[in-house]
Structure P
Amino acid sequence: MQCIILFYRPIIFLCFLTLTIVSCKDNKWQAIYQGEDTLTFKHYLGIPDSSIMIEGLKKDSLGNYIQGLGYKDPLKVFSIETLENENVIRISGQIIGGLILKDSISDYHLKLKFKWGDLKWGWMEGRPKDGGILYHQGKVRHELQIHEGDVGSYWAKNVILDIPARFTNQIPEPIQIARPFLQSQVSTLKDTMLIYDKDMPTHHFEGKNEWQIVIANPYNERPHGEWNELEVICWKNHAVHLINGKINMILLNSYFRNNGELKPLISGRLTLQSEGAELFFKDIMIRNLDKTPKVLSPFLP
């Protein structure tokens with residue numbers, strides 16, 4: 001749900017012998033991670049919970065850490081593990097942070113598989129397991145929420161955009177359970193909230209500095225222990241979330257303010273979040289798009 005973005009520096013990578021910060025101009029599926037036994041992605045980690053022992057990290061007089069880990073990962077929050085006879089990415093969730101899959105990318109279709117692990121850290125006790133996919137991440141970002149029982153919902157701040165949605169007072173149980181833990185920080189977790197509805201007019205977000213939340217619809221998460229396929233389709237400043245083949249969120253006309261200037265939100269980092277629970281990822285694939293995806297055509301002029 002929430003993620004403090006720290007310790008970023010750009011990554012330039014080689015693609016067909018041409019330096020670029022956008023992936024190769026090829027619309028065939030390309031593997032980002034497909035069972036390699038070495039983790040090569042950059043990461044960042046924030047300030048650990050005070051219950052975690054990390055030698056040499058500064059604390060205040062109350063015993064709370066006062067600095068984040070940045071690029072260091074002494075507890076192996078991000079690792080490769082063999083699961084069901086294949087290598088997968090494990091995110092332990094022990095410290096808030098992110099695994100950066102791409103430094104800057106636009107106009108793409110991402111698909112990956114994830115499933116929950118059994119581990120949830122003490123500071124998350126009583127709450128559903130949590131994680132997320134951050135995309136177009138920079139000064140602002142979008143999030144496909146990976147929240148136990150609530151996969152595919154949208155969370156962001158300071159983003160101007162439109163989402164087909166309606167208000168509902170039928171708040172899903174995972175959000176009701178999480179709300180008491182987050183209410184002091186997330187004022188938009190209320191008894192009435194927005195839920196995605198493709199048949200409704202768009203709700204316009206003005207880009208306020210508060211959590212802009214839209215509940216996914218329909219939920220399509222598989223039972224605990226089973227793999228789920230997640231997809232994000234990004235075209236220009238529009239995006240689609242799909243969970244196990246079903247669309248449950250569409251974002252349109254995304255903009256952000258940069259030094260007073262309105263700019264379309266069309267690119268940025270692609271990151272998997274660490275947020276207090278164990279997650280596994282595999283079969284991470286991406287392809288470039290060179291024309292409007294069919295799923296977005298009905299919503300665009």
Structure Q
Amino acid sequence: MSGLVTMGETMAQISAVNLGALSSNREMRLSVAGAETNVAIGVCRLGGRATWMSRLGEDAFGELIRRELRAEGVDMVVSVDPARPTGLMIKERPNALRTHVRYYRSGSAASAITPFATDVIASADVLHVTGITPALGPGPASAVREAVEVAREHGTLVSLDLNYRASLWSRPEASSTLGHLAERAHVVFANPEEASLLVPDGPVEEMAQTLSSLGPSQVVLKLGAEGAHSMIDGQIRRTPAVAVPVVDTVGAGDAFVAGYLVEWMAGESPEKRLSTAVLAGALACTTLSDWEGLPYRSDLDSFDATDSVQR
């Protein structure tokens with residue numbers, strides 16, 4: 001097996017169809033949501049291969065997640081827990097300016113994640129982990145640490161997206177755990193606020209350089225509408241953003257990561273990795289969804305088409 005391997009919790013997602021307070025909405029939409037599976041789906045849509053490892057409840061939500069990932073071509077190494085439920089996420093858009101997310105994941109099946117089979121990680125090109133999984137509890141944190149060590153032992157690239165979730169743990173807790181993971185990672189993704197968990201806040205150029213000094217040879221700071229700033233193998237790069245009409249930014253960071261990593265696995269240059277990343281992230285902002293709007297390779301190829309209607 002080759003390609004990208006990732007691990008973490010994916011939840012069922014209930015979201016209001018219309019703008020406004022959730023309490024006044026009566027139309028709801030059922031989907032699935034998880035940063036790691038967003039990356040896995042993004043990689044598959046761009047022509048790569050991806051495997052997701054996790055734990056799900058023996059319930060309808062767990063089956064929904066498995067069905068959606070099978071449809072997207074994501075391979076799975078998943079155990080089913082008959083005693084714990086699949087986690088749930090509620091997404092609300094009270095107005096066009098804000099999105100509120102609430103988690104119901106305490107005691108979920110994924111909170112009992114334990115170390116996975118090492119052969120899947122050992123044979124992968126990339127192990128991608130995030131700062132979300134170790135925040136779920138001691139078991140998941142231990143599983144992530146062990147996965148990273150297995151990857152390094154077998155020459156698998158370790159990718160870390162800091163992906164800080166304030167509702168899951170405090171900044172001091174996150175700083176300690178993520179600092180250790182960043183030292184062991186080859187690639188680190190973060191936005192400036194997340195990077196400030198590990199290095200002093202300041203100009204992005206200084207933050208990237210200081211993050212790189214911790215150990216990773218590739219540091220990529222996601223700057224949203226300003227593109228990206230990176231330090232890759234000691235070389236600084238600034239990649240401009242792609243201008244698009246923004247509908248929803250949720251999932252854009254995961255699309256960015258998928259674009260970068262799929263090009264790394266294809267042996268492309270840093271410039272190509274970054275240009276694909278910013279374009280994939282931009283296109284993800286043009287739809288109202290976490291992963292459903294993640295671009296395919298054909299979307300990237302046709303982005304500059306002058307005719308908005310394709311016949």
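Computed from the coordinates by the stated procedures, all read-outs in this text should not be read as laboratory data. From a predicted model like this one, the values you see are computed outputs, not experimental measurements. Cβ atoms are built from the backbone, for glycine too; each structure is taken alone.
Hey, FRET efficiency 1/(1 + (r/R0)^6) of positions 87 and 207 (r between Cβ atoms, R0 = 30 Å, to 0.05) derived from one of P, Q reads 0.15; which structure? So the calculation was done on P.
Assign the value -10000, calculated as helix-only ellipticity at 222 nm (-39500 (n - 2.57) for each DSSP H run of 4 or more, over all residues; to 500), to the correct structure from P, Q. Write out the running numbers ahead of the final one.
Values: P: -1000; Q: -10000.
Matching structure: Q.
The greatest value of distance in nm of label points 7 Å out along Cα→Cβ at positions 63 and 279 among structures P, Q is that of Q.
Ranked by relative contact order in percent (Cα under 8 Å, 6 or more apart), structures P, Q are topped by P, which has the highest value.
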